[in-house]
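Dropping the structures in below, format is structure tokens.
Values quoted throughout were computed directly from the atomic coordinates according to the rules given, and no laboratory measurement underlies them. Remember, predicted model here, so these are calculated numbers, not experimental data. Cβ atoms are built from the backbone, for glycine too; each structure is taken alone.
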Structure 1
Amino acid sequence: FREKLWTYWFATYTRCKGPLGSSGFEHVFVGEWKGTEISGQHGWVKFYLLEQAGLINYYGYISYNEQLTGTIRYTWEQYLKPTGGFNVGTSPAFDFALFSVCALTRTGSNGCRFTLDGFPMGVTSYLQSCAN
């Protein structure tokens, strides 16, 4: 179990083509730039730190759920995040545990649905398959 969890979060992967260069942790908690857009960056702590440093241009929320989750649009430096979301105010340890449970048990865009503090929520996660 420990090895599987380490692989999910910290092993680098290629997205099936090209050099090794990313990890689940980087995607979720740090964010990545792909072309002109931001990929990942699902942690409010990183967003907050970037905003405090003047590197975020926030364009407003798309949706929110009672101060628990938010879906927003922003640029980070010159890179666009057309639709991005994260839990608001949760600890990175909570998010790490929640995302791990979802990745281990229910993957896909509608795979991991649950209720938290009375609010319906969901986590999207994918396990990469490079089969042709």
Structure 2
Amino acid sequence: MVLTQVLVVDDELDILDMTRIMLESSGFDVITASDGETALEIVEEKSIDIILLDAVMPGIHGLDVCRTLKRSPKTRGIPIIIFSALGTGVDMMLDEKDKADAYISKPFTRKILLDKVRIQLDRLS
């Protein structure tokens, strides 16, 4: 059985680890990155099914990663869930075509995380 491959990107290592554990314990294959540059490299190299992306990080911001991925024909179909302490309007400065598919406010529960991930994966099927 092939596991769904999830890329989790956050510069806060405690959130990165907590999210990874929540997803792995629910049967997902999780790859992590702590910055936007690494995230973009991973997406180029691996077959990623869904991305959980922190909005604000040092270096390449999550919103810039989202914009880059949504503008590329190769990656625009990958669902992106942005999580942020800034709330759901965090990407208001992005064009409509560049926006994430869903949002999670920090802090979040395991149920909220899994529900959002499953909704996005169901849309792909």
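1, 2: which one has distance in nm of label points 7 Å out along Cα→Cβ at positions 85 and 117, as calculated, at 2.3? Could the numbers behind the result be given before it?
On the way: 1: 1.6; 2: 2.3.
Source structure: 2.
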Note: relative contact order in percent (Cα under 8 Å, 6 or more apart) at 21, derived from one of structures 1, 2, originates from structure 2
One of 1, 2 was used to calculate helix-only ellipticity at 222 nm (-39500 (n - 2.57) for each DSSP H run of 4 or more, over all residues; to 500), yielding -11500; that structure is 2
Structures 1, 2 compared on Kirkwood radius over Cα pairs in Å: the greatest is 1
